[in-house]
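Next up: the structures, one after another.
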Structure P
Amino acid sequence: RIALCIDGPRRFTVNKRQLLGKEAIKQRHLRLLGYEVVQV
């Protein structure tokens, strides 16, 4: 099972390519449910 996450610039911190909390938790939960998360 694959989950596509379409991440725009507003989902990352200003200075780094680090996901903001809400998006990071969403992807973590998808992985725990057995999905392979692919960021686009």
Structure Q
Amino acid sequence: MLFCLECDDASPIDGNWLRCLRDEHVAYVCPGYGTTIVEQP
């Protein structure tokens, strides 16, 4: 479960987060606030 500290949203990694490609990483971003939750290779 991932959590957004800005808006208290909580969802599994395959939930409502936006997936953004950044160079060689995938960033999971809060759809409401644009906060990066986690980046993975």
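Computed from the coordinates by the stated procedures, all read-outs in this text should not be read as laboratory data. Everything quoted here is computed from the prediction, not taken from an experiment.
Consider the structures P, Q: one of them gives -9500 for helix-only ellipticity at 222 nm (-39500 (n - 2.57) for each DSSP H run of 4 or more, over all residues; to 500) as calculated from the coordinates. Say which. Computed on structure P. Looking across P, Q, the calculation of relative contact order in percent (Cα under 8 Å, 6 or more apart) that yields 62 traces back to P. When Cα extents along the principal axes in Å is computed for each of P, Q, which one produces 28, 17, 13? The read-out was computed on structure Q.
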